[in-house]
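Coordinate-derived values only; no laboratory data. The model shown is predicted, which means the values in this text are computed figures rather than measured ones. Cβ atoms are built from the backbone, for glycine too; each structure is taken alone.
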Structure P
């Protein structure tokens, strides 16, 4: 693997933007970040960024589909690869294929497929997100109520069966016992609260048991009330990570701005909750027998229920800047360093710093993606 030197760009690092800086990559990892560079421009590994931004690759922990396919339809390694390839054009270099609530045999199929993909170092696959089926039927959203169930001992063995892949499970704490949550966490599963009617106290108890995140904050959970603060207040007061869908459709930007101000540790990460339409020219798809229409950046069932999102990660980053008033450093970190921190891999990925994997994006000043690298290897040019 040849060495690379990126120069003459705006390098977005955890310490801020390095203007006209450079980055050296060796053996697929970042070797150095500097304010200037002395390199042979005739070297085939020299890349003149021409004033563009160099960002860390995006990491998305909630991706239902892309490129015209839905993970639920065929939860295989091949489907996960196709989804990852579709999202790569939008800057996502790692993702968690997400299984929407389904039967346990489908859950088992997904775990085996992604565990194998991670074991074989399949590029772009960082683990598996199981969004359900241990959810509250009253907050199911687009999830099929026939698939929902309380967390059982049979399911516990299944959820902890992965040997290589990081598994994230979204559940409603009122559908599981605290000892079950604690056991999942002890076995390395990341547990998030979502699609829930849990009270504030129930959420706090789940956090004490080891919950580390909240799935698409505000969506599919009770609204904040003065005498019933609920899950949202527990999320904002805790040190848990919160996923945000920033498309201007799922949550009003004013609420997201308030949440950012309220959460002092800023443990917020962008997620797309993307559906098959991302990276595909389609106006509809099907989920559990329902037709889902895609129009004006929204995925809606025939009865008007939101069904995931028609959102890419580069769009989410742009929206975080325009709708939430964030600078490129924080918006970028919410799509890279923050999800890596949630997954526990921030020491090896998610930022432009020595020792990190060279998953990199060249982005124009207008935030158009020009080039993508994974482990220092350039990927197919974005469409």
Structure Q
């Protein structure tokens, strides 16, 4: 049996799904936030009865699935729904399928404090709170238990989340259910909620106004399609340092994300959805600049549902290897300064009043990389002119 977090106490072995806490029959496990802002299980040894359920339910070592996966480039036919989505609007089509069957839809929203949390909706209007990507680890709360409760009432349930959250739910439930539809996002990594909270607070301190919401991905041309914070007075401000620290420099992500077991083609859900990066290189005529989703059909259940919903989208099948060529499908190296960064966070040297400037320092490209990047950009323009 492979080592798990409880045995080795290595943080890269825990993805924070919390299934171990939920299966404990004596409530001996609590999820505790560490100095980096991530949740980990802690066992109260005085309560523990050594049943080992927490060990057997661990989701960080998923079994290999033998799915015959089909991949598609897709666009929601409803232009309003596509516009109000991060990419091609596939989530809304799946949500509508479940809501029409009096089902429940689980997704991630930002609460009033701009904390990413899992929640559920019973109608399409309420599903709007799940729109747009949230580039931060969401708090699952009691969502797994709620899913089990709704399934027990014979209701349809659509659960969306990262692949490790999907696997955590499957481990917790322990068995398949025909009315449970699982949809995973193609996940780059899970950034620290603590760092995001500090970052937003720093912007509020600088601007001397309250943040209303945050868009981690944007189709707002006014903001150059970049991520931004919107304040309560309607003003907006770009937030590139946080995005770079998350996806460009791998500085602020959960330790398990650098050793993720869920990045390959061995999918865990019925459906996989995400931005179709590289679509202009693969299907140039299909891309219109308004957002295209990569949708993979992983199970027979998904194949059946796809047959019922495909009339609501434009789609074109692509080879699986090609679909993942430009999308996240391998582990990324940990930033060499990550440990130093979080030590300074723990000591208070990086705080609500300076994290913007500190992130700029940590994500700044070395001079040689800037020169190399600029050289490549110039050469590309020269080649394009020569080909005219």
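Looking at structures P, Q, which one was mean projected area of the Cα convex hull in nm² calculated from, given that it came out as 17.5? Walk me through the numbers on the way to the answer.
On the way: P: 17.5; Q: 21.4.
Corresponding structure: P.
Matching task: 1.44 is the computed value of Cα Rg over 2.2 N^0.38 Å, for residues 133-212 alone. Pick the structure from P, Q. Please report the intermediate quantities before stating the final value.
Values: P: 1.03; Q: 1.44.
Going through each structure in turn, the value belongs to Q.
From which structure (P, Q) was FRET efficiency 1/(1 + (r/R0)^6) of positions 109 and 261 (r between Cβ atoms, R0 = 35 Å, to 0.05) calculated, if the value obtained is 0.85?
Values: P: 0.25; Q: 0.85.
Working through the options, I get structure Q.
For FRET efficiency 1/(1 + (r/R0)^6) of positions 269 and 357 (r between Cβ atoms, R0 = 35 Å, to 0.05), which of the structures P, Q scores highest?
Once FRET efficiency 1/(1 + (r/R0)^6) of positions 269 and 357 (r between Cβ atoms, R0 = 35 Å, to 0.05) is worked out for each structure, P has the highest.
Assign the value 17.5, calculated as mean count of other Cβ atoms within 10 Å over residues 101-108, to the correct structure from P, Q. Can you show the working numbers first?
Working: P: 17.5; Q: 20.0.
The value was obtained from structure P.
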